[in-house]
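**Student:** These are the structures in question, set out in turn.
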Structure I
């Protein structure tokens, strides 16, 4: 089994999201990050105003261009990922769409995986073709499929998501990193956080997160963040301000607060999720369990090489399909039926009727999402309480054993 050791991948000691106080700082300096809500900033001279207007990721010109609190959050995530620079957006999908549309034009080509978050799948399957951008979908778990789908000179972006949402399949980061130098390689690392894996260390160009999830970690901020090479980040930022999906300073402020407890939350959620996954494997009501920490996971060995924990979510297929899934989620007492993850509350999601409802049954089957599939994202409650809640729901009437 892979073990959780968040500190092994962190580049920041002390408090993630803020530099440790230097000895020369004044003793009365505030320990909490500053919230700067201003949407516009005065300039002392016309020349200074002109310089600000032309500066990438400027934080003292106009709110759509940048904000000090927002940039502080982006810088903190970049430090955790070992990246040169970062920029923020109003959501994870704002980050993904800005990356894709900043780097691709009509006639260009993208390679991505079939197994991905529903919004990402819609962007690549429906939006990109409308703009004349061709997309090839591959089996993300096959390292050779990625290189085989790249068209030299035409493929501009290779986009991977690992672990995938909701089936928690893994992409070989070394295989993606080896493609850099041609297309821009991008990894959505939302399900892992920078404490469990750092794709840039494997040669990947850009890493992004739906920071709404574990990075902010309290279900009170909607954010996306992209980190990587400074030149690429400036290019993505430039498109983002035209698209108008700038992040809220209030959400970034909450995000900075969340980063301070990231390692504590990730450690607990990883350990609890693995405990739950092992329990579920022994239940006759469950057909299959998906979690990289399980030896039964097809990419378990890969997880041990590129991750320091399996993540805080566990996905499983119930015997009995949609009816069994509905009965199970309604029998839960502690867990809340809601479409998110990584926060302090244990959340349960039925992908077929919630996050992936826009897909046809055939499309869901193609990516391994059945009618009886459940994604449970562990919160910060005591592990024994989460386990008892799941066991009680499985023991209730209507969830049939195999």
Structure II
């Protein structure tokens, strides 16, 4: 007899994330709404695909910020699934601590939370065994003490795991484990969570990181979504099929814009407009890093650029990394410390190569800035005025 099941696998939703430092209150509020819209999309996928289960591999919400109104809303979303089980393992942002919503809230009957004390659940109607390895605290530098799984050839066996897999565990360990160790547990599928970039590199061994369904920052660029997974098992051998489904509301985009040689702010605006020609005004969260050397007599007013581009993306931030473009030949003729410094640095640069030459060229311009303006702005890291 062939056993068949299907499920949606997601993780790292981070409901009620604060988005502190990412903009105004309205921005933060909109982004929290985006997280809810994305989760509603996930619920709809479960229904549209008629999946048997919804698997959430940790960090469903932010323990520090999650409001009861959000938890009420979340439970309403789960109720839309009827009797379809929702299987959850707590992550490091929503651990199973004393006052966790997982502990104190009256969840729907279809919600199953796998904890260290009660790590497994068997759906006898479909012969599926679930086992969870999650978090009891905000940081676990080793796997929790937990009873061994009861894997059976008669069941389809699924492990929900939140943590770091195959990493240098000495650096930043969160439930560290190797893929070899997990594989040795004998599960048919490993629903992973913790990393916000999706990773299918071990999908052939039944291990997938779905990533965050809604990106949370500029380090999470690219496509985000969930996985629809189907497993069939016959005579103890499982066959897994998986399909990635994009669900994100927003997209983070970071660009470097060379401002070198501009003669006016208007020229810079034209370059920026061209850069964002293909941007989605309702979706994209954009960061522009201005680079290059600009004439020393041009003082950029970033508010002019922000105003000109405001209608071309949902949110915009601009980072000015430009440097003044000095006339070195003219300054080198001066009979003062500036001329001496330039000629000394030029000689060093001519006798250098590779990385050393690059660093000396940077030092030349930083030194000039100090001599001519009385200060050096290393993005707030130094000031010798």
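The numbers here are math on the coordinates, done by the rules we state, and not lab data. It should be emphasised that the depicted structure is a prediction, and the values quoted were computed from it without experimental measurement. Cβ atoms are built from the backbone, for glycine too; each structure is taken alone.
**Student:** Where does the value 0.05 come from, among I, II, when FRET efficiency 1/(1 + (r/R0)^6) of positions 229 and 269 (r between Cβ atoms, R0 = 30 Å, to 0.05) is the thing being computed?
**Tutor:** Working through the options, I get structure II.
**Student:** Can I ask one more? Where does the value 5.3 come from, among I, II, when distance in nm of label points 7 Å out along Cα→Cβ at positions 157 and 309 is the thing being computed? Display every interim value, and only then the final one.
**Tutor:** Details: I: 3.0; II: 5.3.
Only structure II yields this read-out.
**Student:** Compare percent of Cα pairs over 22 Å apart, for residues 125-324 alone across structures I, II and report the one with the greatest value.
**Tutor:** Answer by largest value of percent of Cα pairs over 22 Å apart, for residues 125-324 alone: II.
**Student:** Ranked by FRET efficiency 1/(1 + (r/R0)^6) of positions 77 and 285 (r between Cβ atoms, R0 = 25 Å, to 0.05), which of I, II sits at the highest value? Mind dumping the intermediate values first?
**Tutor:** Numbers: I: 0.05; II: 0.50.
If we compare FRET efficiency 1/(1 + (r/R0)^6) of positions 77 and 285 (r between Cβ atoms, R0 = 25 Å, to 0.05) over I, II, the biggest value is for II.
**Student:** A further question on this structure: Computing relative contact order in percent (Cα under 8 Å, 6 or more apart) for each of I, II, which one ends up highest?
**Tutor:** I
**Student:** Using helix-only ellipticity at 222 nm (-39500 (n - 2.57) for each DSSP H run of 4 or more, over all residues; to 500) as the calculated read-out, with -10000 as its value, let me know the right label among I, II.
**Tutor:** Working: I: -10000; II: -8000.
This value belongs to structure I.
**Student:** Now for a separate question. Suppose you compute semi-axes √(5λ) of the Cα gyration tensor in Å for every structure in I, II: which one lands on 52, 24, 19?
**Tutor:** Answer by label: II.
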